[in-house]
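Next up, some structures in structure tokens.
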Structure I
Amino acid sequence: MSTEKILEAIKENKIEFGTKRALKLLKENKVKEIYISSTYPERLTNELKHAAEINKIPVNRLEINSEELSVLCKKPFLISVAIIKQEK
């Protein structure tokens with residue numbers, strides 16, 4: 001289910017990647033949902049969840065690891081955090 005949302009966001013060009021980018025977009029209130037890989041460190045997960053809770057943004061842990069998420073997103077680098085941006 002959640003991987004379908006990621007694929008849809010890719011088609012609509014409404015996706016970005018990375019922890020720093022997620023935190024920045026959260027501050028700007030431009031995030032709809034956040035997805036994290038199964039291998040994303042727990043310490044960083046808690047930090048990201050805390051920042052997302054302020055804006056009531058869901059943070060979803062995927063059952064796939066960073067490498068599989070990279071393949072899903074068709075990127076040549078590992079992805080641990082995928083951000084679906086708000087509609088403009």
Structure II
Amino acid sequence: MISLIKLLIERFAVTTFIQALRLIKIVIGFTLLIFGVILIFTPGPAIVVIPIALAILAGEFVWAKQLLKHVNERFNDMTGRKNDKKEQNER
């Protein structure tokens with residue numbers, strides 16, 4: 001009986017720790033994203049901060065992953081770089 005209670009407490013502690021890490025990751029990601037949007041209108045490196053925020057949020061949200069992919073594609077188009085994965089798939 002005691003080992004069952006101990007097991008339940010350990011499981012609860014691990015689950016709570018994982019959820020706390022997710023929450024911290026989400027808060028940091030949204031904070032950086034809001035900061036990046038503010039930097040669009042003020043002098044600052046918004047072009048660096050926003051992709052970092054999206055990369056952090058992409059681990060938790062599908063929309064952030066898709067938006068990060070879109071931003072990367074646009075960046076590669078602007079710089080003239082080609083996506084290596086597309087080239088490898090075409091061969």
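The numbers here are math on the coordinates, done by the rules we state, and not lab data. Everything numeric in this text was worked out from a predicted model, so none of it was measured. Cβ atoms are built from the backbone, for glycine too; each structure is taken alone.
For distance in nm of label points 7 Å out along Cα→Cβ at positions 12 and 68, the calculated result is 2.5, so let me know which of I, II that is. Can you show the working numbers first?
On the way: I: 2.5; II: 3.4.
Only structure I yields this read-out.
Quick one: helix-only ellipticity at 222 nm (-39500 (n - 2.57) for each DSSP H run of 4 or more, over all residues; to 500) came out at -29500 when computed from one of I, II, so which one is it?
Numbers: I: -13000; II: -29500.
Structure of origin is II.
Match the computed value 84 of volume of the Cα convex hull per residue in Å³ to one of the structures I, II, and report its label. Let's see the in-between values first.
Numbers: I: 84; II: 129.
Here the read-out was taken from I.
I have 2.8 for distance in nm of label points 7 Å out along Cα→Cβ at positions 4 and 20, calculated from one of the structures I, II. Which structure is it?
Numbers: I: 3.5; II: 2.8.
Considering all the candidates, the number was obtained from II.
Taking 43 as the value of relative contact order in percent (Cα under 8 Å, 6 or more apart) derived from one of the structures shown (I, II), identify that structure.
On the way: I: 43; II: 18.
It was calculated from structure I.
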